[in-house]
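Asks: What follows are several structures.
Each reported figure results from applying straightforward, stated rules to the coordinates on display, with no laboratory input. Only a predicted model underlies this, so the values are computations on that prediction, with no experimental measurement involved. Cβ atoms are built from the backbone, for glycine too; each structure is taken alone.
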Structure P
Amino acid sequence: MAALLLGSPAQAATEDLDFITEHLAEVAMNNGLASLPHWQRDWRDTRAWRGYLMGGYSAIAAQAIDVKGHLVSGAVEHTVSANWSLRGLLFEERATLSGTPGVRALNPIFLNPLPAGLPATAHFGSLDGRIGQVGAGVTATWRNHSGWMDGSEWMGGLLWQRLSIDRSTTTYSVLDGPAVGTAGTIGYDSRFNFYTLVGGMQWHRRYADWLFSPHWHLTLPLPRGAVAGRLTAPGVDVAGDSALARNGHHLGDGYLSLGLSITWLPAHVTVDIGTTLSQYFLEPLVDEGIDRDLLLAIEWSF
């Protein structure tokens, strides 16, 4: 009786499991891109070579589902002239996906036609899995050393990144319709390769031993990816993806990242408080179904 009360359609969550999984993966990807060490931390530094290391933590919540994990990245920058430099980047992100989706629609976007009795409302059990990405890239930066924009820099480049959703699986039990009482599993296990265009601008202002650097950058991952998954039930074991099901490519939206980095120059340590705040307050507005996005990152230059 308790399960039936919990499973009443009136209490079903707003978004289906496909939608939430897709948006959690996109937010994790955005966090990784937003925290990359794209920028020089002291524009008066004239050394030919500079290095950067970043470590961070990400915690995303969406309708009783959480994604928590670490981010690490590094960069090497080479000054090629008074105004130009080149930078190579490597990055990795690993996170665990967990929670209990509860009651929501069972309407797999990766299947067409749907198995008999779907779509329907279902009660979902515990969800476990992993979301991660690895990548590398090259950027070029032009710095302005005169006028009212003295200390500004403009950056553009290309990244390669591989986003993965690994063994994200949960059980379900159908609560209404002709398939009521049917139990099975639904899971997502996908790999996406993106070639991501990136470009942006930063502006430095120094006060004593502190450097304040507002910045923004745009990312555009190409090509967009299709959501892939697998559904099982008694006598049913089917897999597919949203592109083959003619439901479109959904992963890989363009993204604008806003930040304000604060650097303590004697220690060469930077905290991007602006990116932390913008991700926390803006990400739930940009990606439907996201309740919270916490991104913390610290960078050391050498």
Structure Q
Amino acid sequence: MFRKFLSCLLIPSIIACSFLSADSFRDREEEDNPFGRHFFWDNEFYYYQDADFTDIADSIRYYEGRSELRYQFGIDPEHAIYIGGGYELIGLKWLANPHFSDDRFERFIATVGLVSVCFTDWVWKSRISLYSDLDEAFRHRYNLYEGMAWGTYDWNHRTNVHIGLLARIGMHQEDIYPILGFDYRPTQCWEFSVIFPMDTSIMYHPNEDWSMGVAIRYAKTRARVGALETVPNAIFEYMNYGGELRLNFHPHPAFKLSLVGGSTISGEIEVFDATGNTIDKQDIDPSIYFGGSLDLIY
């Protein structure tokens, strides 16, 4: 089911990482300028096992994966621009789906963004991203657009404050979320993050290379099906939230591996017709999930 995705993305990532020499890692650690010219390769995959519906005798399984390559270059000592492209895979296995038979959705990702440190003690990151269905070749009704502006303020050597906005538009949705919270590191070993909706976690760092802890994960996705389905051009929105155990291996600035496993607490799936009117909505019981991410810098 997702073997092809793993072999196409994670295996090349591991092979590519083997070509990064120790000298290249040391060069990045000693680099004072946070910009320069770098490639960022981010990969992630999460699999949610079968979950029963709360009110009907049915079940659903979900998985998602992404791989994105970005090129960042500094335009002056205080600003950098990045551009990127990638691939997203969504799988939705609804056992007795009365609305559509599509169960696999693939998207192209295009991103442009800006990083700025022009304000004292602030780091600002902003981006605009397009998610376009590969089967429908950039047709507007199948596109999703996402924009973000996220500022991090260095309050003191232990605390950062986060503010910003996250917007998602497309397929008859217009969602805007505030980014608000803080991260706090009272000692070298402990780190607390409460940043809605980006990261809520408690992490323990036994040394510089490893960290482990607990976190809350929130998943939400939206996609449109084809014109030949039972409900032509229907839209579905799947979402859940849950708690997980997290293990990170980060031996160098150019390499980070993260593994997670946990359980959802609750979820739901909502189906809309082609014009955005709700035709079905079902609550979903808890289920086990697992996954991970691999991030590389060249």
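Asks: Using relative contact order in percent (Cα under 8 Å, 6 or more apart) as the calculated read-out, with 19 as its value, let me know the right label among P, Q.
Replies: P
Asks: Right, something else. Identify the structure, out of P, Q, from whose coordinates Rg and Dmax of the Cα atoms in Å, for residues 138-201 alone was calculated to give 15.7, 51.
Replies: The value was obtained from structure Q.
Asks: From P, Q, which structure was distance in nm of label points 7 Å out along Cα→Cβ at positions 186 and 274 = 5.8 calculated on?
Replies: Q
Asks: Assign the value 4.2, calculated as distance in nm of label points 7 Å out along Cα→Cβ at positions 114 and 226, to the correct structure from P, Q. List each step's numbers first, then the result.
Replies: Values: P: 1.9; Q: 4.2.
Source structure for this number: Q.
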